[in-house]
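Student: There are structures below to look over.
Values quoted throughout were computed directly from the atomic coordinates according to the rules given, and no laboratory measurement underlies them. The shown structure was predicted, so the numbers you read here are calculated from the model rather than taken from an experiment. Cβ atoms are built from the backbone, for glycine too; each structure is taken alone.
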Structure P
Amino acid sequence: MVLYRHMEGPIKEEDSFEVLKTPEIVIQDEEGSQLLSLILKAKNPEWGGGDNPLAEETREYFEANQLDKETLDFLDEIRALQNGGVDKEALYNIALTYGHQERNDQMFEFLAEHKSYIKNPQELQQKLFKAIDSMKRAFSASSLSDKFNSEAEQDKKARLEKLEETRARIEKLIDFFKPDSDTTKIKRVSLTPTDPLVRKNTGTAFVFGEELVLKTHIDNPDNLEHEFSHSVINPIVSKLFDRLTHEQKGKISELANKKLKQDYGEGCYSLLCEEFIRTYNDVFKIGRKPQTYEDFKRKIDGIVEEIFQKELSQNESMKTRCDNLGIKTIEDFKDKSQEYFEMFEKNQLRDIIFEFYQKYADRQDKNVNFERFILSEFVTKI
């Protein structure tokens, strides 16, 4: 056991902790998850936005092979829940219990804690499984199903070849954050084959007890690091929230940038988790500093109209932001870049978190881990 003290001072057994050991890493199919993606694509041809050729073939397939009425009724029913409907995170958590009954307890605990608007999760699971079963029966006999299976096998083979690289990335995160094994309990990381129906920059992480299921694109290892980091950061933020006042939590929401809130809502817990991870993954670990307006302007100066229009067509969130400012063309975007930056890109919460990462990296006692550092220091700075 490797023991570290919580903060400065002599090591005491009761104040020590064991750093998380490198989890076992496996590659495995998740049938329920992939079939759910097919259902969502069948319901909405634009869903996912993936540029894999299979995404276009799937869209064409479902033009000729529509969903059965029971599944369509089910999708209409869940859309009525929580205003905009049952969110994808809830659906995929449930879908990942398809064929994995051992994950049920953790899944239902997650829904009870974070998706309380779902009043009967057991019934929702049963109905989703019916829809998945229906899709499986209808789709498995198609030639397109063979293409999905072939691509998944190639993806799994490629992931196995990159397994040592993946392990090294995870070990580097563990070395930096030094997660307490009592806080991050992950002993197994399950990597799913790339979902060809979603964009390359899309990823999700699902925790089932000691298992972490990562759904990321094989060619986006940064996203894999981002999603693994949720297993470290989220439980730390949960502990931090027990120490924050109502006013401090409100301030976190105020400081977060509007682009992040557009995707994650006003909930300060999700915003803080995501910003801790993005600040490290997108900025700190690669030696950058938080983006200024000058940085943003330089980034968009080289964008041509064709690329801008393609991004608008594929990125619904960005289109909404541009519509808000009456931006239709790349010239509009450049003309209103200052206004766009102030409204959507400026990120005061990132500035604060970046400063904490700098202080943590420069701390004198390297045995103090990120959890103890943040729990000790962050409360007084927000």
Structure Q
Amino acid sequence: MWSAKRTAALIVFCALDMLAAGVAQAQKCSSMAWAAPAQACPSIEGQVSTPWVDADGLLPPCHNPASVPPADKPQIESPGDLKPAVPMSPQMCKAIRLFDAAPDSERNYDLVNCLDGLTFGFGNWPQGEVGEFFKKLVKDPKAESALVARFLAVFKMQPAAWDSFRRDAQLEDAQADAVIIRTGIQRLLVSAKLPSKRGLKNKKSDGSCDLKPGSTLAPNISFYFDHAQWLVPALQRAFRDPAVVAFQVRYWEEDVLQQATHYAKAFGLPEDGVFLMAFYESNPGQLPSLQPAIKAETPPKTLRAGGQDWQWDGSNRPSALAGISIDRWHTLLICQAMCPAGSDKGFRIRNRNLKFFSEYLAKDFRVPIETKPRRPSEKHPENCDPTRVRIRANIGG
């Protein structure tokens, strides 16, 4: 169990690290937000428990939008105490918590790091999406006003960050105010047109972002390294504003969850299948054999898992699974089909798939190798083979 002192100390550490003068480095970030159970999400559509915010009205750093301390319990004792930061549907809350499945998932709303040139926000949006993201944000009056106000606060606290922003936006010798900052946001963020750069990491094991000694990057390769001096402190602060977090949630819902819901309906999946489709929508390469069905918007005929093709209608499923419903077969099959092919880098099931199995499938199914009760091992391909799955004795059919 986490102690109240540990939680309070963690929040203070992250806040001080982020607000230090001259910061141009992503904060070393950790919280228990990733451990919040998805199925424990409350019914909160149209309402929300008051979240904990600091004296400036900012949400705590290092959390995802579905998992923050409530105002009446800022020093939480367990992940089950965490609540959504902004109004959202129970489905959205569950989806966010499934994506934020482990400490290295990095689904924090204040994320700003150098992965692939730039990865930002809880949606892990890449630098190729900067322009579209901010183009929509500035059309949201509350989010836009909050973004500008938080940028202004940072630039007044950190003159070096303002000088960098002013130079990059070609604002000459202007003084920082809301009008000038809006101009800079239009020039630098709304108009950004950089491609995503998968593999351009420059991210160290401690979470910091640095180029290797003696190396440089040409301009217009990495948005992070082009603009880190103002980008990191400004976004890390602005992205903790509740209005900006609420925008992030709406943007992610349109970007990922709505399309996932469409595919789940086309395939006749139960509610939990929406989350698997969200995994796919976020990373289509995770399940190549589903791509023809996605394009046709009709259920797949087969999916490949455990080294062989399985019929969607369940006609060739293992005899041990003959008694389960077709919905359970579809959910299990998709989850196991999402397992990666082996490579020279080793085999590892994604954290969000492990969390999904633990919360939505483990009550009915048992895989060969677990790291703890109802938690599959991430490193064993046999956990992705339907022939190795067994039905638990308490399954309800």
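Student: With Kirkwood radius over Cα pairs in Å, for residues 277-372 alone derived from the coordinates and found to be 15.5, which of P, Q does the value describe?
Tutor: The read-out comes from structure P.
Student: If helix-only ellipticity at 222 nm (-39500 (n - 2.57) for each DSSP H run of 4 or more, over all residues; to 500) computes to -17500, which of P, Q did it come from?
Tutor: P
Student: Name the one structure among P, Q that distance in nm of label points 7 Å out along Cα→Cβ at positions 117 and 341 of 2.6 was derived from.
Tutor: Comparing all candidates, it corresponds to Q.
Student: A value of 20 was computed for relative contact order in percent (Cα under 8 Å, 6 or more apart); which of P, Q is the source structure? Don't skip to the answer; put the middle values down first.
Tutor: Working: P: 20; Q: 15.
Clearly, the read-out refers to P.
Student: For which of P, Q does distance in nm of label points 7 Å out along Cα→Cβ at positions 245 and 365, calculated from the coordinates, equal 3.4?
Tutor: Going through each structure in turn, the value belongs to Q.
Student: When distance in nm of label points 7 Å out along Cα→Cβ at positions 157 and 333 is calculated for each of the structures P, Q, which structure yields the highest value?
Tutor: Q
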